[in-house]
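Any read-out appearing in this document is the output of simple, stated calculations on the displayed coordinates, not a laboratory observation. Predicted model only: the values in this text are computed from it and were never measured. Cβ atoms are built from the backbone, for glycine too; each structure is taken alone.
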Structure P
Amino acid sequence: MPEYLVNVVIQNKSYISDPEGETILKDLIAKGGYTSVRSVRTAKMLSIVTEAKDSEEAESMIRKLCDDLRIYNPVVSSCNVEVVGMVQAKS
């Protein structure tokens, strides 16, 4: 069965404060001089390799895993699941 790389990005919803992102933004402006940067939001990313018959099954399986195991809080966070592609078999 083929293996797929699936990325899961968990980020606070836009109305939830992001102190880490705010600190990075302040450092970019104050220390780096990047005054054109207006906003920074941070997130967690999980890279998961899973066996599945196709990319749709891989996405569905990982989405279910995220919901069943509650790896994020749906009240304050969004969870985006994206199949990156098939993993090449190691020789």
Structure Q
Amino acid sequence: MHWIMEVYDPISRVRCSGRKRLLILDGHASHINYAFLSYCKVNNIILFCLPAHSTHLLQPLDVGLFGPLQLAYRKAVEDHVLASSCGFNRY
């Protein structure tokens, strides 16, 4: 409760100008209780709970954001190397 009330809510409320916010949880039972759910409902925080013990399988950011970013980066590097005949390193 401390985290959602003192950290997440104040920061995300300012960034979202009072609009609804999405909070993705790992679904562990210790993270969800009546007070937490009530606080989220009153403060326009939408909860999305992943099934317990499955985050290693689902990894929404890896699948939805970082995976496509990695593919695009890899293609951009490959195109650069082929077009310029120069080496390319991560630095």
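A value of 2.7 for distance in nm of label points 7 Å out along Cα→Cβ at positions 11 and 67, calculated from one of P, Q, originates in structure Q. Source structure of the calculated read-out (log10 I(q)/I(0) by the Debye sum over Cα atoms at q = 0.18, 0.21 Å⁻¹, -0.87, -1.04) within P, Q: Q. Comparing relative contact order in percent (Cα under 8 Å, 6 or more apart) across structures P, Q, the highest figure comes from P.
Comparing distance in nm of label points 7 Å out along Cα→Cβ at positions 35 and 59 across P, Q, which is largest? Don't jump to the answer; show the numbers that get you there.
Values: P: 4.3; Q: 3.5.
Once distance in nm of label points 7 Å out along Cα→Cβ at positions 35 and 59 is worked out for each structure, P has the highest.
Which structure, out of P, Q, was distance in nm of label points 7 Å out along Cα→Cβ at positions 43 and 83 derived from, given a value of 1.9?
Label of the originating structure: P.
Tell me which structure, out of P, Q, gives -9000 once helix-only ellipticity at 222 nm (-39500 (n - 2.57) for each DSSP H run of 4 or more, over all residues; to 500) is calculated. Going label by label, the one that fits is P.
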